[in-house]
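Nothing in this text is a laboratory measurement; each read-out follows from the coordinates by a stated rule. Being a predicted model, the structure only gives us computed values, none of them experimental. Cβ atoms are built from the backbone, for glycine too; each structure is taken alone.
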Structure I
Amino acid sequence: MSHSLANDCLASGSIARRVFAPDRLSIGLTLPLVPSGQATVDAEEQRRLARLADDAGFRALWVRDVPLNSDDYPDPVGHLDPWSWLGALAVETRHIVLVSGAIVLTLRHPLHVAKAAASVATLAQGRFILGLGSGDRPAEYAAFGEHVDERRRLFAEHWEVVAQALAQPSAVVPDRCEPDAPAFELRPRPSSPVPLLAVGSGGQSVNWIARHAIGWMTYHREPAQQLDRYRMWRGAVERSAQGAFRAFGEAMRLELAADPNAPATPIELGYRTGWKGLVDVLEAQRRMGIHHVSLNLRLDGRPADAIIDELATQVLPRFHTD
């Protein structure tokens, strides 16, 4: 994705602008919503919760790409295939933006990624942001016949093929051209360019990300550490996309206490807090420069419906003002 195309994807009124806007913070949810340690996902229940989140006014639903499971991995959840899941969510929801967080670009053929992204964008009537990552587990790379030390090269090369295929006008870049090969096209053609978001670094420099992506999504860090990360990002944007807006977001784990006055207490990759403390945390993140926070809800002790309702009534109106 070129500098100018990234700018177009973040223009006022664009799909990406619903999630990432200058000087504002929006809030999304990560699916699936299951209690800690639960490995089985009830797809019908997740579809219901997606509709609930859509009606509640969350700005984005994030879907992970976990190709293979292992008892050695900390996350036991059997995640649905992201493309199948995004297709289902596209027809289950009406307003919320769907985001892949993130497709493992290095372990998929980039033309397949482009085709799937164009299909989801079409089904969702444009409500899709293609988040791309590289993964970093050597054993998983080996299972797909790749080497983890190639991830930096694979990510950059595959990104370029996907970006060209999803641009307007679109260009399909074959791996190899036969002498009598026809000129290929990518159909369906989305009504607007599909925004490309870097989730993690993919082994690239922040300057590379600022040039090629609409923004950078990273995991939650202690506030002072995240502020340093944000300042590094702003420097990269000024060097590599001078004068342009590039988004910065984070994924944050949240255990929302029933007591609204419970203070914000750090947990791994996030906080345990009541809704009042959460508002303070999010306001501090907005002032820091964060444009979007995707909440990974811990459901231990509270049902998802109650948490979504409390967030919708007490937290979202303080940040989603348009």
Structure II
Amino acid sequence: MAGQFVYRTDQTQTSLALLFPGQGSQEVGMAQALAQHYPAAKAVLDEADEVLGFSLSTLCFHGPEEKLMDTINAQPALLATSMAALAALQSELGALPTPGVFAGHSMGEYSALVAAGCLAYSDGLRLVRERGRLMKEAGQKSPGLMAAILGLDEAVVAQVCADAQAATGGIVQVANDNCPGQIVISGDKAGMERAMADLESAGARKVVALAVSIAAHSPLMAPAAAQLKAAIDTTPVRPPIAPVIGNTSGVPLTSPEAIRDELVAQLTGSVRWTASMQHAVDAGVETFVEVGPGEVLAGLMKRIARKSERMSVADPAGVTAFATRFCPENSHG
């Protein structure tokens, strides 16, 4: 990578977590200001263009939106823009503070692994591009639905999904436990329609169908997981410089074997984001910094740990704020 990430070895900021957003945070124009302001960020995006063989950066900056939203493009776009933001931070600080933990939401887990030194940037790009392709293919062969459930506990939602599966013989399960009161479910038409109706009856404040045709984090992604495993198994994976909290386990991944298992499991398994962030809080993390476009994860942290400090690094102003907060002597605006 154009300048592998360099972390300060003198101290670990145990109270700091670096978080990386997943699909849904992409938007036309993302990282454009970073690329204009920081040559290091532009170099990261240029490398993505070279690795993937097309101008991903142009798609990020100018769209068209429909093409950027396509899962096959959205996933590498998010990885590249998050790494561009991290490169901008590094160019501002000289070396990055070593966080207590890294974590990424769904596809963002790949960004976390690149940031933590587990995956080479070029390998991460190739993997998420293939992940997006395989997920799209699986969705075309076995279309599914996803829905956000607001106002019910995860245990209640999980039980209703299990009952709906038993009643219909369909597929439906918790896909994301994002924060208290915000659960996403995923599955096929029969299972989802029954579960959505039953969740409304169970007192959900809102049941909102999502504008997707891919049942992510459900057994409908099993064909994609099987094929992605082959690519993951041949990709070099190194231990992280600081713990990466796994989506499906909610605990740190500390070995290459655990990382490979997690990346396969998360395609069909649930993203246990509430448990993941609670683990970080219990480990002493007080400041959660979202690195990449949007402020979705910062918003979820407000619900998970209200007293936590939350920051977002998506543009030059975010870079400057982080630099001032974590290394005031090196910040030059």
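Below, the figures for the structure above:
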read-out: helix-only ellipticity at 222 nm (-39500 (n - 2.57) for each DSSP H run of 4 or more, over all residues; to 500) derived as -11500 - corresponding label from I, II; value: I
read-out: Value 88, calculated as volume of the Cα convex hull per residue in Å³, for residues 20-107 alone, assigned to which of I, II; value: II
read-out: If distance in nm of label points 7 Å out along Cα→Cβ at positions 52 and 124 is computed and equals 2.1, the structure in I, II; value: I
read-out: With distance in nm of label points 7 Å out along Cα→Cβ at positions 60 and 252 derived as 1.4, matching label from I, II; value: I
read-out: Computed 1.5 for distance in nm of label points 7 Å out along Cα→Cβ at positions 116 and 300 - originating structure among I, II; value: II
read-out: Test item: distance in nm of label points 7 Å out along Cα→Cβ at positions 164 and 244 calculated as 3.2, pick one of I, II; value: II
read-out: Label whose coordinates, when Cα Rg over 2.2 N^0.38 Å, for residues 84-131 alone is calculated, return 1.08 (choices I, II); value: I
